[in-house]
1. Looking at structures I, II, which one was distance in nm of label points 7 Å out along Cα→Cβ at positions 25 and 105 calculated from, given that it came out as 5.9?
2. Which one of I, II has P(r) over Cα pairs in 10 Å bins from 0, in percent, as calculated from the coordinates, equal to 10, 20, 20, 18, 13, 10, 6, 3, 0?
3. helix-only ellipticity at 222 nm (-39500 (n - 2.57) for each DSSP H run of 4 or more, over all residues; to 500) was computed and gave -30000; which structure, I, II, did it come from?
4. Out of I, II, which one gives 0.75 for FRET efficiency 1/(1 + (r/R0)^6) of positions 33 and 121 (r between Cβ atoms, R0 = 41 Å, to 0.05) as computed from the coordinates?
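FYI, it's all coordinate maths here, none of it is from the lab. Bear in mind that the values here come from a model prediction, so they are computed numbers and not experimental data. Cβ atoms are built from the backbone, for glycine too; each structure is taken alone.
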Structure I
Amino acid sequence: MNLRDLRVKRSTEVLSGIKVIKLFSLEKVQLARLVNARNKELHNIFRLSLTMTVFNIIATCAAPLMSTIAFIAMISTGQFDISTAFTTVYLFGSLSFSFIMLPMMMSFSSDAAISSARITTFLQLPEQDPGVIVKI
């Protein structure tokens, strides 16, 4: 989120100061700054996507692997019957769903905390005098 904010901030600076940029012929410098910020953001997005993919593969493979290990353990101890087998498959399937939802919930919670902090900061700003017109 910080990298996205940095890219948006730099884009806003370029758009706000386009006359100065053109006057002093700073197009290449500003383009390099924007491309650098965008590349950092893309690298971060790629790393996040790769991490989520690995985590999803592990979570998807976990239930069958855990069931297989549990079945092997039950067969070796002689406690394997149909009711235990179905219960085991159901419980490991439920755990698998929890593993899949965990990273998404962590990501959503993080975004919600950042957004909440930003909204709180905005709402705590002092009121402006209605007689003063501020041009942005």
Structure II
Amino acid sequence: MGILMFGAPDLPSALTNGSACLGFGSERDASLAMARAAASGGPRNVRFALPREGGPMSVDAIAIPADAPNLSQSYALANFLLRSDIGARNAAAANVVSGDATGNDDTLKRLWPVGALTPALTALVDKEWARLRTTR
């Protein structure tokens, strides 16, 4: 039997219902598949494995338009969302690793940030990320 599909449109469902036996996706996809498999009571055993070499990490950002009508409220919300306890709570709710939570140092050292950045900003992010990885 050969490869049956590339790029399942809904990887968690494909892993849960057995139409895929292996997937390349995010920790979030795997968490959804594991939860669905457990809820279904079926025989599916879904696991997430981070390669020894590491993998990409997404970084969320908050942007406030310069002409936001409620600038002070926008900053209050951003400051609230950036609190480490809120970030850790949100990461736990989404079943993803948080840089603010303790016990994730080994995992975080094997990840690198990715995104749509200019070459100059990419170099700056890479330099800062290398510094953070060596100081943790």
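1. The read-out comes from structure I.
2. I
3. Working: I: -30000; II: -14000.
Going label by label, the one that fits is I.
4. Numbers: I: 0.95; II: 0.75.
Checking each candidate, the match is II.
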